[in-house]
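Computed from the coordinates by the stated procedures, all read-outs in this text should not be read as laboratory data. This structure is a prediction, so every number in the text was calculated from the model and none was measured. Cβ atoms are built from the backbone, for glycine too; each structure is taken alone.
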Structure P
Amino acid sequence: MPPTAPVLDLALDVASLTAAVCDIESVSGQEQDLADAVDVALRGLGHLEVIRDGHTVIARTNLGRAERVIIAGHLDTVPLTRHTPNLPTRRVGEDLVGRGTVDMKGGVAVMLRLALLLSSPNRDLTLCFYDCEEVEGERNGLKRIAENRPELLQADFAVLMEPTNGTVEGGCKGTLRVEVRTAGVASHSARPWMGHNAIHDAGEVLGRLIAYEPRVVDVDGLTYREALQAVLIEGGTAANIIPDACAVTVNYRYAPDRSEQEAVAHVREVFEGLVVDVTDNAGGARPGLDRPAARAFIDALGVPVQAKEGWTDVARFAALGVPAVNFGPGDPLLAHMDDERAPIEQYAAAEAAMLRWLGTPL
């Protein structure tokens, strides 16, 4: 590691450590300084096997426990704002304010504290600090590890420490994007009878969406609410031309009982008779709350449990056959905001909850 790598003191209380992690700027693609600091801190502990892959750092215990669990968190943040500086962090009342305080350097700090405090956890641990979560999926460090070193992500259960306001959010919904296209005939807008208006035909697409009744589905004891919505519309070439093409982008957020293929088939059924082009599809993740490792996690934490209504990287674990949940400090509704902030007590509560789970003898 470079001798100038920033220093992280893992003995700090978790809120102070969160501030220190936040203050090492790590916008997506620029995680090296923070990855170096995490790498140096973990190698200094002695009881962990540490593996470096680009700006991703993985630390593992190898104690021969009956179960292995993964705790994962991303190192990157969205860009800082120019008009409202949000670094360095600052304490305002009972909150820590600054970029990353919610998404998700509080979770990273909890992970670092666990690395320090749990030299002999009741389960073998894999701690995964990865890069490029906040940008396009092809750059995602967890995706890279899953493809190139999948054996490093084998486990009985995984916890992604994304912000959940201190609750447990099980699994996640899948997300599918399609373009529903209509075709017309161009003509002068003064003589529309000479053409055919493709934008007007998009009314059929919107009508079907308005009439659509989304499913409410129980999966492994959690309730997921599906959604099918128009999110973009594009058509026309000039203000005096009848448009000959229109595309409505539709986003389908589907419950994790449906596969990616089933989600596509459902959307094609909804828009039967229309041209549907798939542009993006990421499957969801079942929470796996029927698995012993998951039940033990829920019982140890003793906090509310609900379905994850968005998509997160727990889906990458599901693709590897590892059930996963989201749990971390910070209100996700405040993520990426100019005044991103989280209650200091939530960092300590998250650390204590994870210690109850991993530090109590089985």
Structure Q
Amino acid sequence: MEFVAKTLFGLEEVLAQELKDLGAQNVQPLKRAVSFEGDLKVMYTANLYCRLAIKILTPIYEFQASDERQLYDQVKAFDWTKWIAVDQTFAIDGTVNSDFFSHSKYVALKMKDAVVDQIRDRKGRRPSVDTTHPDIMLNLRVFKDQCTVSFDTSGELLNRRGYRGRGHLAPLNEVLAAGMLKLSGWTPERPLHDLMCGTGTFLLEAAMMAANMPAGVFRRKFGFVSWQHHDPVMWNDIRKQSSASINYDPKVNLYGGDKDNRSVNAALASARLLRLEKKVKIERKLFDQQEPQAFSGMIISNPPYGERMPKTDIEAFYSLVGDTLKKKFSGYEAWLISSNVSAMKHIGLRPSRKITLYNGALECKFQKYELYSGTKKARSAQ
């Protein structure tokens, strides 16, 4: 079977490696996606374990269409009774990059009409549409006149891990945070410190990695459970095996601080829900008041980008970040992400690596700083 795992820009290569590690075959990085092959077991495992995928699709039908009539006729020509039962609900997610079609919701609507008309013609009844909690989620991608219909095996987006309480929105997508940890080369053996942890996304994702906890451990429903080809016995076996492999006492040191008490409490609540609260130490402190918790380690932080701050204030803020790193965290490796490239220059440290990522719609630089006591030349001579 063929699959496409959707991800964020810049994470294609690390997602490809993650899929290989999970048993996927013929893995090929694409733009914001990775294609791969595998059987049902691979698909189930990828949905449960993948930290770097937003959703996993399996293409089921391809055709050409340059107007709405062709789109309708081509969709209706496919046997939808093999995929959707009359008593099931469904929804369609559309994406469009075409001169022939201008609106994703419009092509999704035309596809919906064709699907329900065909099933009603064959079965005498039609399935209902439920855009909130559908049994079956379909994806229609239109590129120029090439149309690809895929079954969404994931359903709800995979970055929604389920460890956050209601009302606590993180400024950083969980998939992006996990991807940044992978790109940085962090491993559980290295102490990790987030100086501006907010609701703790970096630390929580790191804790799950250290505990070998599947990214989807809290999810009770995936798109494939309503699929007519679903194998519930195989799926239950995979879930049982994954639960048995979790280590709730991993050897890992995770520290964080934030000035906002509500965010700190939310992060601690999430750690308790993961049953890893003893491994994630977070306190209410400004970043420049925090101290290193080990002789060496890694810092990874998402500082404010300064969209609502005067230029002089955000530059002074980044200058203080740099001073704190240099004075307090010698021996550490620091990774910072920001869309404010100008402000990052005020950190006063030369980055040894730069990676372009996107935090939502904002293009960001994810930069690595090596923090030495004295000069780099003197350290190399030791």
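Say we calculate distance in nm of label points 7 Å out along Cα→Cβ at positions 158 and 286 for every structure; which of P, Q gives the highest result? List each step's numbers first, then the result.
Details: P: 1.6; Q: 4.1.
Going through P, Q one by one, distance in nm of label points 7 Å out along Cα→Cβ at positions 158 and 286 peaks for structure Q.
When Kirkwood radius over Cα pairs in Å, for residues 142-197 alone is computed for each of P, Q, the one that comes out at 17.2 is P.
Which structure, out of P, Q, was relative contact order in percent (Cα under 8 Å, 6 or more apart) calculated from, if the result is 14? Going label by label, the one that fits is Q. Using distance in nm of label points 7 Å out along Cα→Cβ at positions 238 and 278 as the calculated read-out, with 3.2 as its value, let me know the right label among P, Q. Only structure Q yields this read-out. From which structure (P, Q) was distance in nm of label points 7 Å out along Cα→Cβ at positions 110 and 190 calculated, if the value obtained is 6.7? Label of the source structure: P.
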